[in-house]
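Colleague: See the structures that follow.
A short reminder: the numbers here are calculations on the coordinates, not readings from a lab. What you see is a predicted model, and the numbers here were worked out from it, not measured in a lab. Cβ atoms are built from the backbone, for glycine too; each structure is taken alone.
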Structure I
Amino acid sequence: MQKYLEVGKIVNTFGVKGEVKVVPYTDDINRFSKLKNVYIVKKSGMEKVEIENVKYHKNMVILKFKNIDDMNSAELLKNHYLKIDRKDAIKLPKDTFFIADLIGLDVYTDKGELLGKVDDIYSTGSNDIYVVKNESGKQILLPGIKDVLKDIDLDNEKIIVHIIKGLLEN
C-alpha cells in the first residue's frame, strides 16, 4: 500500500494573495477543511506545506499555504499534485477502497483466468469503470458493480470478477 495518497492537483492561482485553485481527487471535497498539511509533489521531491486557509469555489478547492503570500509564488505551484499521509486519510466505509490501493492488482475471473492488472479507474457518476490491461496491452473495461466485482483482496493483491453475458466480446 502506498504511504501517500493523492488528493488533488493545483491548476491555477486564485487572487493576488498567494492562493491556489485545486482540482480535488476525493469524493468529499469538504475533507480539505480537516487537513493541516499537504505535500506538494515537485521534481526534487515532496515538500510539506502548512494549510493556512481553505475555501470552496465552483467544485474547486482554494488553498492558502503558509509563506506563499503573492501570486508569483503561487504561480510556481501550478500543475503540481498534492498528497497526504495515509494516516490523514478519511476512514472509508466497509467494502470501499482508495483507488491508489487498487491500481496494479491482478484481476481474475471467478473461473481462475487471469485477465490482467487494474490500470486505471474512472468514475462515471453511476458506477466506477475498472480499466484492466493484459500483458499484450489490450484493455478490458469492467463496471464496478456487485454483479461483476465479486471479491477485492488487498492482502493477496487480487480482484475476482464475474463476467456477465455481453461484457466481453469474443
Structure II
Amino acid sequence: MNVHLNVQGRSQYSKDVKPQFQNSACGPTTVFVILNYHGSQSSSITINELYKQLGGTKIGLFKWRLIKNLRKLLGSDWHVSSCTLSESLKELEAGRPVAMKFDKHFTFRWFTKPTFKYHWVPLIGYEIQDDELYLILHDNGGRNRESQIRKVRYADNHQVLSFVKIEPK
C-alpha cells in the first residue's frame, strides 16, 4: 500500500517568518501547510499570525493548545481533533494531510532515538514496505533550506508520535 499526497511544504525558517519565532514555528508552519493544501480562506493567515493565534511559545506548541485554538480560529466549518495512527492513515487515504507531532520530552521517552526530539510536521503519506510502515512527511525545513519530503520508519518513532486531523466539514 502506498499513499502520497501532493502537498507543498514550507520552511519554518523562511525569511517571512519572524526570526524570534523560527526555532519554535514548526506547529504554525504545519498548520499553514495543511490549510494551504485545503485551499482554505484561512490560508491567507501568515505563519507569524498563526504562531500568535495558536499560542506558540519558545518551547513549541502543545497539542491541546493547537486543537483548542485552531478550533476557535477555523470555526464550525472544520473538524479539528486528536486522532490515532489508524485514523491518520484513513485521513491520508481520503486525501487529507495530518499534523503529526514528535515529542520525546513530554512523553517521558528520554532514552529513545526518534527522528525528531520535539517537532510538528505535515504527515503527507505512508507506505508499507516488507511489512513495515513508513510515514512520509515534510520536515519544515532548516536554516537556509526549504522543507524536504522524508520517509521515516514508524517503529523507530511510534512511542513519541501523536496526530491531529484538520478537515473541512
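Colleague: With mean count of other Cβ atoms within 10 Å over residues 30-37 coming out at 14.0, pick the structure among I, II it was computed from. Don't skip to the end; give the middle numbers.
Modeller: Working: I: 14.0; II: 24.2.
Of the options listed, only I reproduces it.
Colleague: Rank structures I, II by volume of the Cα convex hull per residue in Å³, for residues 54-149 alone and report only the one at the top, that is, the highest. Don't jump to the answer; show the numbers that get you there.
Modeller: Working: I: 171; II: 142.
Going through I, II one by one, volume of the Cα convex hull per residue in Å³, for residues 54-149 alone peaks for structure I.
Colleague: For mean count of other Cβ atoms within 10 Å over residues 78-85, which of I, II scores largest?
Modeller: On the way: I: 17.9; II: 15.4.
When mean count of other Cβ atoms within 10 Å over residues 78-85 is computed for each of I, II, structure I gives the biggest number.
Colleague: Given a computed value of 0.30 for FRET efficiency 1/(1 + (r/R0)^6) of positions 70 and 142 (r between Cβ atoms, R0 = 41 Å, to 0.05), which structure among I, II does it belong to?
Modeller: For FRET efficiency 1/(1 + (r/R0)^6) of positions 70 and 142 (r between Cβ atoms, R0 = 41 Å, to 0.05), the value 0.30 is produced by structure I.
Colleague: Please state which of the structures I, II yields 17.9 when Kirkwood radius over Cα pairs in Å is computed from it.
Modeller: Details: I: 17.9; II: 15.8.
For Kirkwood radius over Cα pairs in Å, the value 17.9 is produced by structure I.
Colleague: Can you spot which of I, II the value -8000 was calculated from, given it is helix-only ellipticity at 222 nm (-39500 (n - 2.57) for each DSSP H run of 4 or more, over all residues; to 500)? Before the final figure, lay out the partial values.
Modeller: Working: I: -1000; II: -8000.
Computed on structure II.
Colleague: Of the structures I, II, report the one carrying the highest value of distance in nm of label points 7 Å out along Cα→Cβ at positions 94 and 126. Write out the running numbers ahead of the final one.
Modeller: On the way: I: 2.7; II: 1.4.
Max of distance in nm of label points 7 Å out along Cα→Cβ at positions 94 and 126: I.
Colleague: With relative contact order in percent (Cα under 8 Å, 6 or more apart) computed per structure, which member of I, II shows the largest figure? It would help to have the intermediate numbers written out before the result.
Modeller: Working: I: 19; II: 30.
If we compare relative contact order in percent (Cα under 8 Å, 6 or more apart) over I, II, the biggest value is for II.
Colleague: Output the label of whichever structure in I, II has the greatest value of distance in nm of label points 7 Å out along Cα→Cβ at positions 38 and 158. Working shown, then result.
Modeller: On the way: I: 3.8; II: 2.9.
Once distance in nm of label points 7 Å out along Cα→Cβ at positions 38 and 158 is worked out for each structure, I has the highest.
Colleague: To test your reading of the models, identify which of I, II gives 1.3 for distance in nm of label points 7 Å out along Cα→Cβ at positions 6 and 46 when calculated.
Modeller: I
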